[in-house]
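Several structures are given next for inspection.
Just so it is clear, none of the values below were taken in a lab; they were calculated from the coordinates. Keep in mind that what you see is a predicted model, and the values were worked out from it rather than measured. Cβ atoms are built from the backbone, for glycine too; each structure is taken alone.
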Structure P
Amino acid sequence: MTVKETSLKGCFIIEPNVIPDERGYFMESYNEKRFADITGQQVHFVQDNQSYSVRGVLRGLHYQTGEHAQAKLVRVIHGEVLDVAVDVRQGSPTFGKHVAVKLSAENHRQLFVPRGFAHGFLVLSETVVFFYKCDNYYNKESEGGIIYNDPAIGIDWGMDSDDYIISSKDTVLPNLENARPVW
């Protein structure tokens, strides 16, 4: 497993070792001990989630607040996305900054999104199966979110916004300045 910290402290790109042969491939997608040894992060995941989406679906930017804040380890099982994490930790030197990474079934790359970050993705392939682990249980009352096109964040999603498919809930999220505090 290769782990690289992004420009946002605590947010890591993970590239598992993929062992190919004539039958296909094998990879260890996560190992708690190795992850802790390499990153210094003690994370215990308690919930797995999976979604299926079509090209142009933009999900996010979402986060959980307070005692229900979540760290996530995200990856793509089928297809490709542009995956985005935004630092929403008040007082952080990188508050409002983001990292964007292409995750695909082909590159096997994963993104570790720590607590205190908003997360979202845009589907670039015809379809995608998106999988993520969470270190805390979902709590509806603790939902937070930021509008995907907030100019203060300045995410280049790499696709014409006319092609986006966005839930009605995500189209009315506040900008970063008016978003619910994460803590």
Structure Q
Amino acid sequence: MKFCSHCGHAVRETIPPGDTRLRYVCEHCQVTHYQNPRIVAGCLVAHGRQVLLCRRAIEPRHGFWTLPAGFMENGETTEQAALRETWEEARARVEQQRLYMLFNLPHINQVYMFFRGQLADLDFAAGEESLEVRLFSEAEIPWEQLAFPTIGKTLKQYFLDYSTQHFPVRMRDITWPAGVPGTPLR
């Protein structure tokens, strides 16, 4: 960041009084610009023993499979964001949604929240950000063609939980070792 979004003057990186982190502070109007994690919300949508996946029509990971998800917008709840993204990407309506998985990804300043729900009906189709949308059984999932580690981890946990029909809310951290970009630690 080079300029203040409030007044347009130059900013400098400094630790403001009473803070413990470097922040961009405007040298003119003294506004502190906080940069906080972004929230990604989505749905694991089930129909019987199958789950709904979308093949991405956008970067990153164009052509790879994912759960319908995307960045939360201002003015909406995480649940609203997950349902909106599911509609936008898969034209799918979801019932009985409950928070299921939460991932902290501090290395990219993101938090992923997946809700688990049921398809309201079989009337779904690819939205603008999807090349195709379809239901997969566990054996059919293209595990090597999943777009992001959070997707594989969510799907694997879901099928483990499906066998017991116990779906507690789970939280996982995905961290990366220092100096080794692209290699998940866990």
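Side notes on the structure shown:
- Source structure of the calculated read-out (Rg and Dmax of the Cα atoms in Å, for residues 128-167 alone, 13.9, 35) within P, Q: P.
- Test item: percent of Cα pairs over 20 Å apart calculated as 60, pick one of P, Q: Q
- Which of P, Q yields -5000 [helix-only ellipticity at 222 nm (-39500 (n - 2.57) for each DSSP H run of 4 or more, over all residues; to 500), calculated]: Q
- Answer label among P, Q for the case where FRET efficiency 1/(1 + (r/R0)^6) of positions 48 and 72 (r between Cβ atoms, R0 = 35 Å, to 0.05), calculated from the coordinates, equals 0.75: Q
- Source structure of the calculated read-out (mean count of other Cβ atoms within 10 Å over residues 24-31, 11.8) within P, Q: P.
- When relative contact order in percent (Cα under 8 Å, 6 or more apart) is calculated for each of structures P, Q, structure P comes out greatest.
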